[in-house]
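Some structures are shown below for you to check.
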Structure I
Amino acid sequence: MTQDGGAIIGKTLAARGVKQLFTLCGGHISPILIGAKASGIDVVDVRDEVSAVFAADAVARMTGIPGVAAVTAGPGVTNTITAVKNAQLAQSPLLIFGGAAATLLKGRGALQDIDQISLMESITKWAVSLKTVNSIGPAVEKALDLAQDGVPGPVFIEVPIDLLYPEDLVRDMLMKESGVKDAKNLGSKALELYMRGHLYRQFHQPHVSIVPPILESLPPKPNLRGPHVDKVGSLLREAQRPALIIGSQALVNCRDPEPLADAVRALGMPTWLGGTARGLLGRRSEIQFRHKRSAALKEADLVIVAGFPFDFRLGYGRSISSRATLVAANLSASEMKKNRRPEIPVHMHAGEFLRALAASVGRSLGPWDDWFETLRDREAQRDQEIQDQAKAPSELVNPLELFLKLEDRMSDDAVLVVDGGDFVATAAYILRPRKPLSWLDPGVFGTLGVGGGFAVGASKVRPGKEVWLIYGDGSCAYSLAEIDTYVRHGLAPIAVIGTDGSWAQIAREQVPLLGDDVGTVLRRTAYHDAAQGYGAVGLLLDDPSKIDDTLDRAKEVAASGKPVVINVHIGSSEFRKGSISM
């Protein structure tokens, strides 16, 4: 007796260590949800399919295991497009299942039947539509491997509805809907025989291997003791002003970040962390710097860029002195050389490269006392500027003062999820991730709307830990409905919404440059009341004298297992004037 496709998917995912499946229900995919639950996988249903993929993305980043989402056909799939593209650019390994019309009905006008493969091919590493039940298990195995191999990214499997339900049920449904069941005329009899043959092949045809072309072109696993490692080690021993930049890719597929953190500490060079790498060295570290990176890169004589592209965040490579020896380690050969060609390109996993480099050079590096003193003086100066600006009087809440107090109150195992523009970018100067894999931002795509789904995923990965979701009042509206998901699934993140009634990051430049605020004006909406309507606890903070009490109250509520929204009415600030990226 053949298994139904939903059971096969559930068992295959469970065997590969998948703990959660994120979804929004639909008739096309119901057996996937049932099969996953029966295999011990936690099925988490959200309020928008895009949040299901964002939640899966958070799981992938925090656990090193591919995140998994299942969405229904048609609009269910199209609703995920932004999140899938975000994962592709962030290089997150994901598996997305999409429902589809029955194989015999595709292209004939069935409910929600569209060409999903064409939509997904350009934003995934592999997009495939399955034809037989026996192909499901091998396809899922191959997809999970491919999501993590080479440059990680999302993969898409379309599973027609008639591959998911039990054979007898599918046969009865198709015969009945086609009108050939118990038919007497010759034409109907012929159609019935054709359909029975089709169904037999669909459920019993042996699996034929599906080989994605990309698998054939993956680079061989690099030699961790290759000459590039020793060469960089020699350069590092001679350097007077070295700098290390670590990006998200150094932590992809990472299940244990501590060996990488130990390697970076052993290297002992001035280090800046970006994206998912934030928090790698804990809340504070003698070698980690957070400010004045561009100034340091202009003066450094050796710069190692590990898993970070030369994109707008590094001035397209121009932020790095032309006199410095540049080393770049990256899984992507093209990304490693885009905009700026390093003197030493290292085509391998950036985290593995840093571990190999630390093993090669030992602990006899430095000292770089004068260089560190210069950098620490700049760091202290910038921190003091922030402290001084936090004391500036405000008609409402000064966002700098808010974040300085939040920084002192977050728990030692807190997770930070950020979703917004001006308010979030201000937070990034002050809030320090406590541990590795505890900072979630959209990545290079700069996507608004990640917050609700990211917080769902983070709360599932770290049950009982503080999850702080930093929202702008513009970005929060994308996923505020996921508060309902928190309540239904017993999750308790704390959302802090910086409300200034504006798309401030855009207005900050649009108004002075073009003299008009059109399209940038919002209301100081009562988001705390909306939160209460969804079943959370809503707190209004519009008085600077109540910051401490409000934060403490939010922590207390979250510790009791209830989600919280703090609607913070913030005053205007010039802290980030001239900082817009385009």
Structure II
Amino acid sequence: MRKIWRIKDPIVLAHNNFASELKISQVTAQLLANRGINSTDSAKEFLGFSMASCHDPFLLKDMDKAVARIKKAISAGENILVYGDYDVDGMTSVTIVYSAIKLLGGKIDTYIPNRIEEGYGLNNGAIKRAQSNNISLIITVDCGITSFKEIDHASVLGIDVVITDHHEILEGRVPRACAVINPLQSDCKYPFKHLAGVGIAYKLVKALYEGTPHFAEDFLDLVALGTVADIAPLLGENRTLTKYGLAELSSRNRVGLRALMDVAGLGSKDISSGHIGFALGPRINAMGRVGSPQTAIDLMLSRNQDESIKLAKIMDSENKNRQKIEAKITEAAFAKVEREVNFKDHRVIVLASENWHPGVIGIVASRVADRYYRPAIMISLDGKLGKGSGRSIENFHLFEYLLRCKDCLAGFGGHEAACGITIEKDMIDEFRDKINAEARKDVDDSIFNEKLDIDLDIPLGMLSEDVINEIDSLSPFGAENPRPVLASRKLTIKDGPRSIGKNGVKLWVTDGSITCEAVTFNKDKFDIPSVGSSADLAYIPSINDWQGVRSIQLELLDIK
């Protein structure tokens, strides 16, 4: 399916002002305008942000209550449990809160539920075990906001709960915990609403450390790791925390993460958000999918090099195992779509099987959504019960549609782009029918045409190493601050294509003024033009540094 190119309209006045006042290129000026920046002052702030721009943690509703309860537990020698999720966001959050409270003299332990046996979030079995271990305070990180019955159960057992979470709030209601920290609460005055779970954990530690000689900024490497891996929007405070966190990651001060970077082949490279997304994040996530999350926490806490290398190798091995399982299930899912899905009626793809590992179905749902450009929910069946994971597409708020179908579900949670569900096997057909009926009511078919957002349509000759370096100053790139995409028209294919890697191709293109190397590692997506032909290219520009020779390189996103 051909992508629809959506080229942003030039904002001439804004980018002319930025270019002249900030002494930057027209390209970078337009990229700033495309990101909603409409004044020179806000442009300066975007380009030169600092930690001073971050907000006071006590602006978060109930932060004062949470800090008071935790400090009381520390001073009284109570047993505390930090309870998290089994993804990177959850595991980094657990590590931060555990480390901070330990440093403050607290008696604290960690708990991450088993994805397969316990599922997401608080569960009564874990709470009962906490009671038997004389736990009197549970701090949730990256979960808890929909755990109404479980928190009531904890209260009956004499256990207080402090919730820190960033997920959607179910119909405006929050559990009856002793403190609920979630910026999405309607009466929460915190200015930035899009912190990841690890960002909220960091804010809790920042508040706990107030008046002590300790620095919450020591955890910014973990904050960047969890924020990027959770695909939180890299704007505002998230961008600031991630920028400084990436610098901390690049300094390699944390022994365990340094070992993980080594096994991931990152050597001494400066760490980018891309390295988190494609190298570090998957190896940590693998422990929550097919391994033990405690291994990842032990690695992040480790101060011993030999131990760290051992743990990093385990994580690398488990990630390879995850990749094999995922590839097999993805192939089966694609075949199932071709056999069973009627695209005229099915706005949402809902698939189920007894043979799918519940630890990887979220990744496979993403693969299915990408290939067919439909929201996709994959369900792993175990007897009469199924656990599902969903991924969405642009302009389809998955959580809202689950709310409409809640009578079909035993449990659910998530947000616009992703979800988790629990469902009885006998209800799957009814759920599939209902969510598609709801989607047919108010979803325009045009959302199922994949779009490619393009920042600028420029002559290739406008690119230079200086311009590309300026573009890089807009980093860190990620959700809602993507790497800038450019387009250039009527380029001539001067040489190539030549095969690179397993599924890559390299060619050389020119507009008559400059010649650039263009590459893709997913050649099956394109009709590769022949030498001498003309083509329009959409691409991400970068500088390729090969054996000391620097040249402009175009990462191909589409060819017309």
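Quick rundown of the values:
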item: Test item: distance in nm of label points 7 Å out along Cα→Cβ at positions 160 and 448 calculated as 4.1, pick one of I, II; result: I
item: For P(r) over Cα pairs in 20 Å bins from 0, in percent computed as 20, 48, 27, 5, 0, the structure of I, II it came from; result: I
item: With FRET efficiency 1/(1 + (r/R0)^6) of positions 360 and 408 (r between Cβ atoms, R0 = 30 Å, to 0.05) derived as 0.15, matching label from I, II; result: I
item: Origin of the value 0.50, where FRET efficiency 1/(1 + (r/R0)^6) of positions 256 and 424 (r between Cβ atoms, R0 = 41 Å, to 0.05) was derived from one of I, II; result: II
item: When percent of Cα pairs over 24 Å apart, for residues 248-551 alone is computed for each of I, II, the largest belongs to; result: II
item: Value 29.8, calculated as mean count of other Cβ atoms within 10 Å over residues 48-55, assigned to which of I, II; result: I
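Each value in this text was obtained by applying a stated rule to the coordinates, not by laboratory testing. Worth saying up front: this structure is predicted, and the values here are computed from it rather than measured. Cβ atoms are built from the backbone, for glycine too; each structure is taken alone.
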